[in-house]
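Participant: Below you'll find a set of structures to go through.
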Structure 1
Amino acid sequence: MNAFEVVILPIMLIGFAAAFFIQFRLHKHVSREKILQIQDVRALWKNSIPPKEVLNDEGLRLYRYFQIGIGVFVVGCFLMVAGGFAGGLSTLFK
């Protein structure tokens, strides 16, 4: 494991952990008024997190942090794969 991976791996894990725990907190921030305004209830919970349309202000703020956490994790995964690919290529051309 090189220095690049040592830096990226903790950042990835923090992003994943943040998104993982925030998804469970989002269920507590659903607005009952917004749910009552929805005509088609089948469109509500297709995933494990509530849709943005039914979240209150605090839920929307948490949802933003959820998206940032997932983004940090995905970018970290991409960088790890790209770093591994570049490191593998450098050993081929020595």
Structure 2
Amino acid sequence: MTPTKHINLRNKDGLVYCCLRNKVVQLDDQQERQFCSQCKMYAGPADGQGVECIWEDMRDIGSPYTAVDPYEEFKQNQKRKITTPPFISGLIVYGT
């Protein structure tokens, strides 16, 4: 996966999806001071309209990617890619 620049815009309630905390958060001074400023994914303030972050996204999206709905962004980021090891496909379990 390659790093993707995410532009997370505040919604009308001032909320954004935070990858670090994996939840929808109020983007206020406390969030920026306590979390954004310490986060290795932080890439800037998005022209005062939200926050920019760079992280490896499993989804097939372009870069930069703009998120306008924090709840949808949260939902989309809960999907995980699970791969089955090759030895599992031939495993047969017999009951008694």
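Participant: I have 3.7 for distance in nm of label points 7 Å out along Cα→Cβ at positions 17 and 33, calculated from one of the structures 1, 2. Which structure is it?
Facilitator: Working through the options, I get structure 1.
Participant: Work out the source of -24000 here, i.e. which of 1, 2 gives that when helix-only ellipticity at 222 nm (-39500 (n - 2.57) for each DSSP H run of 4 or more, over all residues; to 500) is computed.
Facilitator: Derived from 1, not from the others.
Participant: Another question about this same structure. Compare relative contact order in percent (Cα under 8 Å, 6 or more apart) across structures 1, 2 and report the one with the greatest value.
Facilitator: Across 1, 2, relative contact order in percent (Cα under 8 Å, 6 or more apart) peaks for 1.
Participant: Given that mean projected area of the Cα convex hull in nm², derived from a single structure, equals 7.6, which label among 1, 2 identifies that structure?
Facilitator: That value comes from structure 1.
Participant: Among 1, 2, considering only distance in nm of label points 7 Å out along Cα→Cβ at positions 9 and 41, which has the greatest calculated value?
Facilitator: For this comparison of distance in nm of label points 7 Å out along Cα→Cβ at positions 9 and 41, the top structure is 1.
Read-outs throughout are calculated quantities, based only on the coordinates presented, and are distinct from any laboratory measurement. In this text, all values refer to a predicted model and were calculated from it rather than measured experimentally. Cβ atoms are built from the backbone, for glycine too; each structure is taken alone.
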